[in-house]
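Pasting the structures in now, so scroll down.
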Structure P
Amino acid sequence: MSTIPSVVGTTPGVLRLMNSRAILDELLRDDASRTVTELSRTVGLSRPTVEAALADLVDEGWVTEAEAIATPNKAGRRAKRFAADATAGSVLGVDLGLHGIVGIRADLRGVILTRVEERYADLADAEQAWTSVQDVVRRLTADSDASPVLAATFGVPAVVDRAGEIDYTVAVPEWVERRVPGRIQDLFPGVATFFDNDAKLAATAEAMWGRFRGVQDGLYLVMGRQIGAAYVIDGALARGARGAAGEMGGLASTGWPGAPARLEARITSDTDLESVFAAAGRGGAAPGRGGADGPDPAAVEVVRAFADDVAPGVVQLVTTIDPEVVVVGGEVLPAAPVFAEALAAVVMPQLRHPVEIVPSTVGRDAVARGALARSLTHVRTSHMGLG
């Protein structure tokens, strides 16, 4: 379905293609239909040029003729209207984590059509992960009337290089050893399937829809039983030469290697981590004010201790990149206000300049939405021929 030309230059055919891409880009901005006259005015092309481009786009399947809008008190034939067909294909974004999976299917405008979430005690076992992924993908694509999947992206707790290959993973080495990524690609024959680091995808989503919008330098923290970081520098996601930018979880000086185990050790046997985080963040009240509608003091102390454990690594990252804002996501998100406040209390005294530490506004689906953005970018460039 690719519409990218095989030759470059300024031939009539190439110019016609460029004109049609400009119109398609305009129609994809929202779900409103446009007349030829309206498009001609918006994109600055003549009416015959717009009509020819629309004919091409309809033939390609990206644009459809929409129902004409009635105009009161005006006689004569109604003007034809055209709209981008966002149902011409769909894309997937999947957060494949050590303790859960979030999968999203969206149309070509990024409007979410289906969402599936499953949580697990542990997905380190390769066969369990493979079984769970198959189930989530099946549920995402179960609708027999659904448009074809044109791209799928999976966020994983691993270092992924610039070519999209998994370089290494400390969290789930068995996935690589037992060829889980290759088997996932086999689920989508003929479809572009990508893998990327979970923290970097979350930062991508935060840049598109959250606290990183308009931010030139920012630090994203994934905090919970999985710990990771990603950062935006000069308005662009930093990957590093081999995709390992921000991979500090194995450095003892950060406090990160043992932090998840210490976190779980503080959880009593009659509860679980999700419940503790929820109890710590309950009601949005000030920490320490317990009660039916406020945070549980014991849960708050668990979150504060966790912040103390990871603070050395956060200080190292903040002093290295000097971010405008630090965004907190991951499993700790239900208690992120408490965590951010506790983290700031440890980090700020060690900094020359203060930095804002805030919860993610994209939320639990940050990795999956970042993966969705990666899939949409591929479709726009490789299928639609848009820049």
Structure Q
Amino acid sequence: MLRIIAFEIRKLFEQPMIYLFFIASLLLNTIYIATAGLDHSYLNYIQETRVKTGTIITSEFGEKLSNQPSSKKQQRLLTETAELKNVFQHYSTEALGQEMIDFFQIQGSVAEKMKRKYEKLTPVVHELAEEQAALDVGAAGETMSVFTFIRNRLFHVILGESLIFALLLGLYGSTSERLTKTDVLVMTSKTGRKTQVSKYVASFILTILFYATMVMLTFGIFNYMNPIGTLWQTSMSTQFHVNVYFPQLLEIPFIPWQPMTLLNYTILSIVLGGLLITLCHGFNFLVGLWTDQLFRGFIVFVVIYVVLLGLEQIINQMGWWNMHSLLMWHPISLWKVQGYWFTEMGPYATIPWQESIAMVVNLFLLGIGGILTSKFYTTKEVK
């Protein structure tokens, strides 16, 4: 089997579209990073200043900063850190839950679940208060720009590209014999059909390799163009960084289910993104087996995607919160709310760590789908 997997991987590497897609994605990411518009001079100043003043904004921090050579950047940093306080010291998660319910007009049993969710957030807030996470200077006024670019934009682009690659490679992996018109020769025997397992493993390995390489190269380019250094160790819950919910603007403190730095948050997002890519690849591989044609399988995926988007819009318009709550467990919905992963997630979750639990549940369902498909495929007539 290992020999067949190696052979299938080699066949995939012979496809020029893989290289073209990879180069195009990396080029797009590089352009995106180059046009990010981050204030490099101010970021560099803050990193140099943090070494002398410390990272937590206290009265001592202000005194040390005042003793630094006078400049526009110093005055800006003094202004931005002048009146900050530990917002988590007496923060009420119950009040936050009620604010969320009122803002989004959540009703019924979902509202009760939301209240219980925010009650469970209380110990996290106490821990953030003890750590003085809200007083972490980070990049001061530039923190939101840097964190939002990394968390909501750059990683979202990488994940989107990798999901498209997983979609196409999953479909191609299971329909390649049909494309080359060798399916009648290969798939008419039981042994021949077992090669689909090797094709799945080969296309999965290449999908994960694409994702891992894209993550390393893109973040490597970002660090080269925007060396943020010690800012990777900044708390995600600094007062300069907030969670923003749309379409109406609702800004609340950034509260993950456990205290995290930017580096911790990014690594966890990459891991969870890998699971989402695994789901996308596996689902579309199964779709390819059922439809027996790449284009037909792609149409099936697009139809499912469009139907889910349309259903989500109808549910939101009608205020059907029970259905909205169920829809948030779907992989497509999980990708859409990627920017809120590991936080309380507002109206997009009713339990702690819902995005992580939902991913595990979906992987379990994918396994069941794989078992059912294998039984179907062993008796399927080759046309």
Entry that produces 16.5 once mean count of other Cβ atoms within 10 Å over residues 158-165 is calculated, selected from P, Q:
P
At a computed 1.03 (Rg/Rh (Cα atoms, Kirkwood Rh), for residues 246-349 alone), which of P, Q:
Q
Hey, helix-only ellipticity at 222 nm (-39500 (n - 2.57) for each DSSP H run of 4 or more, over all residues; to 500) derived from one of P, Q reads -22000; which structure?
Q
At a computed 13.1 (mean count of other Cβ atoms within 10 Å over residues 30-37), which of P, Q:
Q
If relative contact order in percent (Cα under 8 Å, 6 or more apart) is calculated for P, Q, the one returning 23 is structure Q
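Only the coordinates and a few stated rules stand behind these numbers; no lab work does. Computed from a predicted structure; not experimentally measured. Cβ atoms are built from the backbone, for glycine too; each structure is taken alone.
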